[in-house]
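The next part holds the structures, each set out as structure tokens.
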Structure I
Amino acid sequence: MAKVKLPFNPVLALLAALAALFFIFPLIGLIAGAPWGHVASVITSKTAVQALELSIIASLSSTAIAIVFGFPLAWLLARGRFPGKGVLRGLTTLPMVLPPVVGGIALLLAYGRKGFIGKPLESATGITLPFTLLGVIVAESFVAMPFFVITVESGLRSMNRRLEDAARSLGAGRRTVFTRVTLPLIWPSLAAGTVLTWARALGEFGATITFAGNLPGVTQTMPLAIYISQSSNMTDEAIALSLILVLVSLVVMIFRRDRSGAG
């Protein structure tokens with residue numbers, strides 16, 4: 001089918017160009033202001049390497065948690081019929097609009113050492129979440145999982161369910177319908193939700209520092225290391241560390257676009 005060539009709209013093109021420049025200019029500023037003479041020494045320092053390792057471990061763990069638990073929740077919200085579904089959806093997506101620090105305080109009151117879940121958890125298992133790597137993962141999961149849930153739910157709602165019905169009418173079992181029909185249809189949403197979740201977890205700051213603290217080598221992720229550097233007037237170090245996050249995120253986003261076949 002031939003593509004329809006739309007007429008050129010100069011106003012639309014101008015507005016689109018301004019929007020693009022709005023996002024591009026800060027990146028140019030970051031690159032132009034980078035201390036290129038000693039970027040290598042900064043990004044290979046012990047603090048930077050530890051922070052990057054913690055960020056990768058925590059963000060990937062949070063993404064895995066989102067996939068394992070967020071997918072069933074998205075399925076329930078998209079396909080289920082039960083009283084209070086709207087309330088459940090609102091509560092699930094609330095961390096997307098909450099100030100991250102508020103989320104961190106809420107996590108402390110629930111999963112902290114004196115929290116109504118954290119206290120019995122420590123008594124029963126000896127596990128404490130605040131100021132640990134597990135605490136970082138919990139904080140990042142809390143703020144990032146809603147992005148996965150809402151994206152996958154949208155994919156499930158917009159897919160053509162008649163294809164599933166047709167597969168069942170031809171004798172396909174539940175597992176076959178899910179793996180051969182449903183998953184391929186919602187794969188773009190699944191991939192987008194995974195990338196968004198990972199990116200949000202990688203950049204998480206407020207809930208992490210409130211719930212897990214900022215302990216170098218233990219809970220200090222890259223955003224926290226950047227914050228400390230900036231607060232300590234080590235601007236060059238903060239810029240160099242920011243470049244790492246930008247580069248890692250950009251590579252993943254481009255890779256995701258290429259794998260999905262998007263233009």
Structure II
Amino acid sequence: MGSIENIQNTLDAKTRRWQFFVGMLILQCVAVPYASKNFAFSEYGNIIRHVLRYCFWYSFKPVFPVFQVSAIVFVVMLLIFRNKVGRIFSLYAGICYILFNITQSIAINSPKYGVCIATVNLVMFGLVAGSWIWEAIAGKNDFSKHDRSFWKYLVIPPAVIAFWVPAAMGKPDFNPVYFLTSGSALTFCLMTPVFMSVLIFFYPRVNMLTLRMTGVVGTLIGLYNVIPKLILGLYSSRWDGILHLPLLVLSAIGLVLSMKKQTLKRIR
């Protein structure tokens with residue numbers, strides 16, 4: 001028990017330092033994407049877009065409903081059974097981020113670049129996966145109670161919207177069937193708001209390391225999507241950019257909260 005506590009404290013302290021955040025920014029520059037053909041540093045952004053366009057995620061479409069229902073079941077189980085399934089939920093989240101890496105960071109049939117890998121995503125998703133798996137070991141999350149602050153309930157609608165993905169052909173489409181068919185449960189950008197909403201809802205009785213790691217990576221990925229799509233109108237529809245706002249907003253909130261000095265108060 002003592003060694004787990006020591007590791008937790010050390011990792012928590014190191015990820016609070018400015019060097020950690022500088023390192024995450026440097027990672028964006030040095031973790032260049034891989035392409036088996038036509039690689040050029042000037043093609044950095046295009047390679048990553050090709051990874052997302054030709055990644056394994058599309059091969060899972062026939063079983064999207066299985067992953068969607070599984071996500072709903074795990075969240076409902078957590079809300080009902082709380083700490084009895086807390087570690088299982090954290091392990092589920094860690095496995096999800098491993099799946100995001102497999103399904104979204106690698107493409108093997110890109111017509112222009114051949115085998116291509118979004119290296120920076122591979123590393124960042126791996127860090128988030130590791131932080132959730134570590135929480136499954138450390139057991140710092142306490143889901144037994146939560147305070148009744150009104151603002152915490154505001155994180156639920158954006159998380160639901162992200163999971164729902166009410167869109168078709170780049171335009172709003174609020175068909176409820178997308179809760180089962182969107183494939184959001186297999187994507188970093190759309191499932192992270194769900195995990196972040198859970199951590200924020202039960203804050204401050206959560207693992208700050210997990211909250212911080214998920215928050216910083218979610219914020220970076222959110223900026224990569226919101227700025228070009230929503231603000232600049234590039235690569236995709238602005239509605240797609242709007243649907244990535246939950247990722248950016250909830251991740252940024254979680255990141256800020258994870259840096260605050262923890263003051264646990266009594267919850268009735």
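Read-outs: derived from the displayed coordinates by stated rules, not from any lab. All figures in this text were calculated on a predicted structure; none of them were measured in a lab. Cβ atoms are built from the backbone, for glycine too; each structure is taken alone.
For Cα Rg over 2.2 N^0.38 Å, for residues 61-164 alone, the highest value in the series I, II is held by structure II. Largest in Cα Rg over 2.2 N^0.38 Å among the labelled structures I, II is structure I. Starting from the value 3.4: which structure in I, II was distance in nm of label points 7 Å out along Cα→Cβ at positions 29 and 53 calculated from? Computing distance in nm of label points 7 Å out along Cα→Cβ at positions 29 and 53 on every structure in I, II gives 3.4 only for I. Please state which of the structures I, II yields 29 when relative contact order in percent (Cα under 8 Å, 6 or more apart) is computed from it. Source structure for this number: I. Taking -22500 as the value of helix-only ellipticity at 222 nm (-39500 (n - 2.57) for each DSSP H run of 4 or more, over all residues; to 500) derived from one of the structures shown (I, II), identify that structure. Source structure: I.
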